[in-house]
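Dropping the structures in below, format is structure tokens.
Read-outs: derived from the displayed coordinates by stated rules, not from any lab. If you're wondering where the values come from, they're calculated on a predicted model, not measured in any experiment. Cβ atoms are built from the backbone, for glycine too; each structure is taken alone.
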Structure 1
């Protein structure tokens, strides 16, 4: 029991600086990129916008509550639901900013694979979500 506690504390001490840096970087991105920036990156193209949304969602990264607020603002500004859905899904599931911590704790191969699959699935799920909403 004592050995497990010591190993856990040592592991936490090793990863804490990376996690702290990741949190600072996420906070910086949230403050540095204004909400209006996102309206300039979407073209209105149904094939390009989900990719762009997933790409910028991956880079931005953050918590779901913030993504819903940004998504609502983008919807008010005329951005397609397809692009917003891909953006929100990638924002929450893909972790470009969190990659160093994830690769350290779970392995580089796992982190790369998980991020690629999450990116692609953000686009697929966005398309399926919008198709489902149009059918209903």
Structure 2
């Protein structure tokens, strides 16, 4: 069973991501967090196999959280799920260690991104439109 941590300040988005992931049957959401700081803490507590991380959050944003996770848990795959579609933001996510990026408008692609990161040792960045 794959253990995922979902970090997003929206209750609705966290529940939707949980539903999409757990529908597969081989993923469980082991923890949720409402900001980047809490996400880092929960990652250290729960040792997930994957973190799905929003970028725009209070207290600590997703880019800062991703950089902190990369320092503390360098092997942990980070998958960004964000409303931002700017190539510059995607580039920044890559620079801080994200291995994947799914725009929220394409959230149903999360399972494909998880497969790429965890089963194919690949990255998953949607083409820029």
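Numbers at a glance
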| read-out | value |
| --- | --- |
| For helix-only ellipticity at 222 nm (-39500 (n - 2.57) for each DSSP H run of 4 or more, over all residues; to 500) computed as -12500, the structure of 1, 2 it came from | 2 |
| Entry that produces 2.8 once distance in nm of label points 7 Å out along Cα→Cβ at positions 19 and 99 is calculated, selected from 1, 2 | 2 |
| Structures 1, 2, by relative contact order in percent (Cα under 8 Å, 6 or more apart): label with the highest value | 1 |
| At a computed 10.0 (mean projected area of the Cα convex hull in nm²), which of 1, 2 | 1 |
| Structure with the greatest value (metric volume of the Cα convex hull per residue in Å³, for residues 3-58 alone, set 1, 2) | 1 |
| Structure from which 1.7 was derived, distance in nm of label points 7 Å out along Cα→Cβ at positions 27 and 51, options 1, 2 | 2 |
